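Values in this text are rule-based calculations from the coordinates and carry no lab data. In this text the structure is predicted, and so the values were computed from the model without any measurement. Cβ atoms are built from the backbone, for glycine too; each structure is taken alone.
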Structure P
Amino acid sequence: MSSTDLTDLAWDLASDGFVGRENAVRQVVRTARSRGVPAVLTEVLADPSQPPVARLRAFGRIAALLAAPLPVGRVTQAA
């Protein structure tokens, strides 16, 4: 998932919320889990019963972590 994809999804979520975007959110969650993002963040984002504001905050933290450059020598799975 590219930083452009994350930015586009961020705009969509901020503008219109999560309705109709659960597939994209699940993709972010899968990518985040494969990159070692803390489970508390991925669990909140993945859970549609959580308040939207909590999910948006989790998305923002996850997007920032995914957009950050990987440390030298770190190996990750393909998303």
Structure Q
Amino acid sequence: MGFRKPMDYNSVNHQIHMAGVELHSPYNDGYTQWAIKQDLYRVKWLVDSILKDSPTFSGEDEWLTDQEKNKVVSILNR
């Protein structure tokens, strides 16, 4: 059986990024922005739920630590 990866990270990343752009657009009214924010919350809750119930893999803790360090460095370089 071959490797099957059901999600394309770049596509999902692009859709979420564009939702953020629309959320902050001054051309959208509060009703539209609130609907976008609700969708983002739903995506967050879904991902949180899936990750909570997933196994922990070898090297995962180190990878997460590295990602947090990169995030801090990015914030400090602003």
Structure R
Amino acid sequence: MKARIVERTHPDGTVTFVIQQRHFLFRWSWVDAWSNILCGAACQDAFPTLGEAQRHICYFDGTRIKDKVVAGITN
């Protein structure tokens, strides 16, 4: 498993769903996804609903981006 979603209950009772990945050095350890990314502060890995977290997990589970050339210039 490359990524997972955990339910996190905060002291005030609010619940968020956080995407976690295996630590980039210590593979046995799970960490919040932002800590595995160089610009971690810009990474959103916590969501107010499980459904929203499930929609975003594809950005963290190793799913590759697909590029398709739709126009070009030839000489």
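For this structure, a couple of remarks:
- Distance in nm of label points 7 Å out along Cα→Cβ at positions 24 and 48 from the coordinates reads 2.2; which among P, Q, R: Q
- Rg and Dmax of the Cα atoms in Å derived as 16.2, 64 - corresponding label from P, Q, R: R
- Distance in nm of label points 7 Å out along Cα→Cβ at positions 8 and 56 - structure with the largest value, from P, Q, R: Q
- helix-only ellipticity at 222 nm (-39500 (n - 2.57) for each DSSP H run of 4 or more, over all residues; to 500) derived as -24500 - corresponding label from P, Q, R: Q
- Winner on distance in nm of label points 7 Å out along Cα→Cβ at positions 32 and 64 once structures P, Q, R are ranked, highest first: Q
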